[in-house]
Structure 1
């Protein structure tokens, strides 16, 4: 069953509160609470995340205007619908300019009320989606679909789909580039929470000093530059799924706070004293062996046990090589800009099948993207893969393992090829860094660091 939306009715007229609560509670969509005045409303808002607030303007002591101002600062994703009478319509219009979603004049038409609430919820979702895009949390991670027909991969999909129905925590284990976030997204889409936010957080990419604030939010003045109150991502994910990628990189200082949140659903914003409660399902992923991290003293054992209710392991690409042809076909169709996508020659496919793919599916995608750029015909040939694979890469029976000197030479060669590819794509994209990073399948920050590392000249 889908999670209910939290509604708060704030009105000092008891008869109206009872009527609205009765009407709205009949719907399976809403969990309804009431407050008899503005002071009680503010106390409730400090303790719980509401999707929509139905707010009367005229109330003793703390007015609806004051409550609206508090909501705008304290919980900006919450949508406020003003309840008013015809004499206060002018004031109600002013509240729209202050950030209220809409107003309804008494007496209310119940159908209009339900429709207005539905639209307010849609507006909240658009607000959240926009916030996620702006903060780059819906980052580009490669393929947006799960592609594969190998038995190990199909078993993974079957298990993920089965576990999606519950609210249990899931720990996804797998090497970088195997598609852990895609599995997390699948769990969310197949869950009862699929109409609520999916919020992905890469714990390894956010400095320790900022991660707590990103997750749990902060109060105005909590630290330097905290010029306004900020909602944490756990609030943004309310009712939906919070995906903590690379959870093994969370520092020991933040792990106890995460553990408390996982156990109780309660948290405090940085610099705050009020306990807030949200309802989220947490899915985590890591490329580390967390048991080894526990043994090394870098990860709390009790946090591991809390996260490790259900474990899914994403196989390496070399463990499902039978999927390489269909993955390659998918990437070529997606990457090719011509009317007809390119195909792989038998020799090129042989090279792909022989490679061990230490970077997994992400590496395969990037290799094929480069091959599409290098290819001058409708077919990807072995020569189009030359900057990634060499004849010496092919396995030779009885060949001795590469020594340190040979490994260093191979590393240097790969760096030279990487530099060449970056230069090539920079020219193709007219030195537009954003487009170059997108074409290479890396972040703008990574591109900047590689440009600096290789001393590349970039025209402005």
Structure 2
């Protein structure tokens, strides 16, 4: 190959790279080669040093949650019929994948109380951003309002999407780790395309969306509701029951591992009348010439399929494999199973809040499975985190990691069905010892 290319050795392939960036032979100090068995032992020993949710009590949240995943989920998504993340272009050979996506859409819409779901987005952050773009197209308005209680990652991605587009993006400050409904209502004007809120919000607060819906009706504004933990809707009212126009969020809690942040699943749902402006693709059910049932891509309004200027999104793939995982999980759990998961998650948080020692307070208001713990001083919080680390407990996320302006004495904590009474008791015991 070198002779055909016209160079004398391998180094000749890199002559365009300045010599100061070349690595000298032998400079990497690579160890001697090992046998396969020795390599397996070496990396097994290294992996046993990892601190992870499987060998710790896990109280972290903030958008990614530690839920139980039935073994059937991994089995199904590993089968050859489903092991793809790509769009099924040829329906005649993709009936299994298309049927799963169709059933996923049905279950996602039902869980969120909405009429239509697409066949997924990349993740929750891009789904929120796409919802903001969709609202601008539908209303032909250019003002977007985002509540400060929306996940900071979702807000950052949305701001990035809207940065160079015409119009105004208003980000409202949050109040005392909760959603300030009065401030949101006041910020909605007749020029507003959408108001984006999170329910439960980033701090875990559950609240009534009725006043926001009323103001949206008065001003012709679309109400966009985001969420992070979809299991919440096994217990609390769905966003659709409040009259949301667009509901978007993360499907990670529905049978998808945390995976160091991905791959996850972006859920995107809306009302029927907004269907034509929804990004992504929609799988539908139809009949062929012989009356036989079949599944097809009904809508796929991206630039690869239609004229670029008519496209609603430039998203060129989806999380099809993660859709399959979520569909499998929801099928296995059913209404009753999802409710049990939600009840256990909420009960664990309630038990923890009720046992808090003096000197630590939980954010006020109703919560599902997530809240903010506030310490009197930063040193007490840091001492508690050190004690928890020694005791194999992931105790919470310092809130200043998300928002630098927040005083560094607060912890965002979350519970799930993976947290037992003993985990909560150990957590509270360590808290008392740190104060």
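Laboratory data are not the source of any read-out in this text; all were calculated from the coordinates shown. A quick note: this is a predicted structure, and the numbers were derived from the prediction, not measured. Cβ atoms are built from the backbone, for glycine too; each structure is taken alone.
Values as computed for the structure displayed
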read-out	value
Parent structure of the calculated result 2.2, given that distance in nm of label points 7 Å out along Cα→Cβ at positions 124 and 188 is the read-out and 1, 2 the choices	2
Identity of the structure behind 0.70 (criterion: FRET efficiency 1/(1 + (r/R0)^6) of positions 44 and 108 (r between Cβ atoms, R0 = 25 Å, to 0.05), calculated), options 1, 2	1
Identity of the structure behind 20.2 (criterion: mean count of other Cβ atoms within 10 Å over residues 228-235, calculated), options 1, 2	1
Relative contact order in percent (Cα under 8 Å, 6 or more apart) - highest-scoring structure of 1, 2	2
Answer label among 1, 2 for the case where helix-only ellipticity at 222 nm (-39500 (n - 2.57) for each DSSP H run of 4 or more, over all residues; to 500), calculated from the coordinates, equals -14000	1
